[in-house]
1. Comparing FRET efficiency 1/(1 + (r/R0)^6) of positions 226 and 386 (r between Cβ atoms, R0 = 35 Å, to 0.05) across P, Q, which structure shows the greatest value?
2. Thinking only about relative contact order in percent (Cα under 8 Å, 6 or more apart), which of P, Q has the largest value?
3. P, Q: which one has distance in nm of label points 7 Å out along Cα→Cβ at positions 114 and 378, as calculated, at 7.6?
4. Among the shown structures P, Q, from which was the value 185 of volume of the Cα convex hull per residue in Å³, for residues 130-393 alone calculated?
5. Ranked by FRET efficiency 1/(1 + (r/R0)^6) of positions 106 and 138 (r between Cβ atoms, R0 = 25 Å, to 0.05), which of P, Q sits at the highest value?
6. Which structure, out of P, Q, was helix-only ellipticity at 222 nm (-39500 (n - 2.57) for each DSSP H run of 4 or more, over all residues; to 500) derived from, given a value of -23000?
7. Once Rg/Rh (Cα atoms, Kirkwood Rh) is calculated for all of P, Q, which comes out largest?
Structure P
Amino acid sequence: MSVPAEIFKAYDIRGLYGEQIDGDTAELIGRAFARVLSGLSGRKSSDLGVGLGRDMRLQAPEMAERYKAGLMSEGVHVVDAGMVGTEMLYWLVGSRELDGGLMCTASHNPKAYTGAKLVKKGAIALSGDAGIQDIRREIEAGMGKAPGGGTSETIQIFNPFRAAAMKFIDPAKIKPLKVVADGGNGMAGPMVGPLLEHLGIELVPAYWTPDGNFPDHEPNPLLPENREFIMGEVVAQEADLGIAWDGDADRCFFIDDTGAFVDGDFLTALLAESLLRKSPGATILYDVRASRAVADLVGRLGGTALPNRVGHAFFKTRMREEDAIFGGEVSGHYYFRDFYCADSGTIPALLMLELLSESGAKLSELVGRFHETYFISGEINSEVTDAAARMAEIEERYGSADPPARIDHLDGVSVDFDDWHFNVRPSNTEPLLRLCLESLVSREDMERRRDEVLALIRAS
């Protein structure tokens, strides 16, 4: 059986159900995943334990069963957690020291998509560079007859997971804040909802019931049209803040008390501040696209801030290498050392409630100090025919400036001057260059610099 190569992405496996990926594909992926894990661990498939979870998508029950069948046909013992948020599957793999985990989800994608997120021991993600393409190659080489012999068990992890998440804060410090919560008809309602209710806040939930039809809006709060509701509702309810989650609830996004969206750069800085108060001098990772607000704040608080490549596999691995307590990406992925270095959509929500309660400040005030100093463009995509050549031209232009820029190649090309900087990196899946730029002078200076770099990127 042939499987479309395009479903094997940089960070997951994902495609249109029925067209690119179906139950037969899922079973092959399950089998190949077992073999890849066997190779990584040096152990026979029959000695492996693998966690399995699924989200609320309409195809998820069928697909999860077929993933399970594939794993079991290779002799694996499957620990099935049922319908959970993605971070719960990560927690299961880490807390039970399983050899890997498969989450049946298409994350924030529209209704028609399905797929899987895959991790190995320690809840470390497989990626296109390490693991996902190996699964594709196993399938393409022909799987042959399965040995069989696998087993499974069904478990309930909601309560122990919530107990683990609650350890990140002191619940007694939480004040009765008014919070609008948009679950996007995803997994946030059942996963995070009971914790928020337990804290005694005034919760105003919306789209809180899991529904794979997504009747209200797509479960992707990064798209402006999907956060219009919560931004308006925070203002209408005179709430202290709003929190929105993506479909599988491993990312959360914040709306301040004025109804403004909080950029992931600045949220990373605030979460770093919260955690450094608990662990002075700790190391924090931030992605190469981020505002200097992160490194500046971490430095002022006595911590160590290190830039990192974009992508959860790179964050989870380096956090272990550096013993970093926290890592943040501008895309809304936030990683925690004491959560098996996995990303969570629950812990940031709890930490932000604690930070607001302790500081007595409004979220708009905490973020406002950044807006006064750091002027960011956000990520801007441009279609190009030769990304490598265009990046080389940009490096030559700014590397030979007077004074010359500091150039770094950690992820794409990062160009740094004292009062402005930018990163240009290619898309993993499309003919795009992605630009993030910041000025420390003014918004007008940022816009001028942004247009200058975009002109180079888009030159015909």
Structure Q
Amino acid sequence: MVFAVMRPRPVAFVFLAVSLCAILTPVAGYAVPATKGHSSDTQIFQQAMTYLQAGNSAAAEPLLVALRSRHPHNFEIDESLGLLYAGEGRIPVAIPILAAAVRDNPKSSVARANLGTAYLKVGKVEEAARELKLAAEQNPSDAETEVALGQADMLLKKPAEAAAAFEVALPQDPTNSSLLYNTALALFQSHQPAKAEPLLARMPGMDESAEAEELYGDVDEALHSYEDAGKHYAAAVRIHPSEPNVYMLGIEFLRHWTFGPAAKVFAAGVKQYPQSTRMQVGLGVAYYGGGFYNKAIPVFAKLLDAHPNNSMYAELLGRNCTVLTEGMQPQCKKLVSFSERHPDNAVLATYTAVSILHQPYDPKGIALALKLLTNAIRAQPDLPRARFAMGLLLQNEQKWKESIPELEAAIRLKPQYAAAHYRLALAYSHEGEHQKAQQEIVLERKYSKEQSAETEARLQKVTTFLVSMK
């Protein structure tokens, strides 16, 4: 007699806030072997199945346990008891029994899918992927197995393999929003945005899902459809104005040097999420990129107060303080205390010294700047910015001849240093070497255009870092 095994309820998995279903489902077709003294076991098994069908697992369990003790290698009994435990959420108890069912019948794709799904449920992702892959090879048309395999591959950071699995399942459920989303996500993460875009375009409920809108924004960004990307990021904020969504909208503006809109987004984000450090950094970078140095300085000064040993915040503060040309903000003095705490940081010592040179003339300030630059050059003699700053300090002191070796050193280290060529031209002119001065002016004009490109590269580097901030 053949035992009919019931179909349990689906086991739902959550993947990036999208529910995926991997169904634990055995097949019928195997009978308990007739054994002397146990001729009624078929009826007992049928009774256990009746109990399970009625939702009475408490009555079915002892029957199946007893049957398993008499028939230790029977596929249907092992599979049914394993599924009973899985249906009750007792996955760790179910796994060894489901594994036994696979040993009983290694050619059963469903048994392997069940075991793989159970492994996935308890976080044993590598084991899950192994069983699910074998199940998919045995039955390549089973969509539920492919979905579970796709999820396992995503957790293993194998998006290309996950995309392939999801794409097998998708034709059998082409309007499933969760499946469309996860397939698009896997394609995007495997650098296939062109294949991801049409899936998102046809995804039902797109305009109600902040996650989907944000992903669509990422896809359009990768496809260089920047205007559409901005619209999708804005839609994500409208649907769910969470900190991550507001932040990514600001980042989208920063990516394309639209600093004014970026500053507005980050300013609103700081107001709504005052504890978000990355929102404050984004606001400061937007001000810096837009040339609003007076606004950027208080932002980075506040960040440095909260994180007094963070060299990145100190450097961003230093960048703004060194380009400020009108007056001197008190917050820039924080660079002095940072440099005193970190005497080996030549970059920050240089920024601090230059910010001091921007202040009204003060002999004590000049002495401090000289000390900082001397330490910076000693710590990092190949830092062109430090050698340039030393030359600038000496010129401020009317020591034109003494400034020449420092500026020449800066140019040896960085031949395209436009400002150093200009200052060296001034020094040569003061020393009567007018031909050399003219040559330096020609080089200054040549490299001044590259100076702005360097600034853009620095901004791009900071923006890339902001994208990765948690």
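1. Answer by largest value of FRET efficiency 1/(1 + (r/R0)^6) of positions 226 and 386 (r between Cβ atoms, R0 = 35 Å, to 0.05): P.
2. P
3. Only one of P, Q returns 7.6 for distance in nm of label points 7 Å out along Cα→Cβ at positions 114 and 378, namely Q.
4. Computed on structure P.
5. Across P, Q, FRET efficiency 1/(1 + (r/R0)^6) of positions 106 and 138 (r between Cβ atoms, R0 = 25 Å, to 0.05) peaks for Q.
6. Q
7. Q
Taken together, the values in this text are just the output of simple stated rules run on the coordinates, not laboratory data. Model, not experiment: these values are computed from the prediction. Cβ atoms are built from the backbone, for glycine too; each structure is taken alone.
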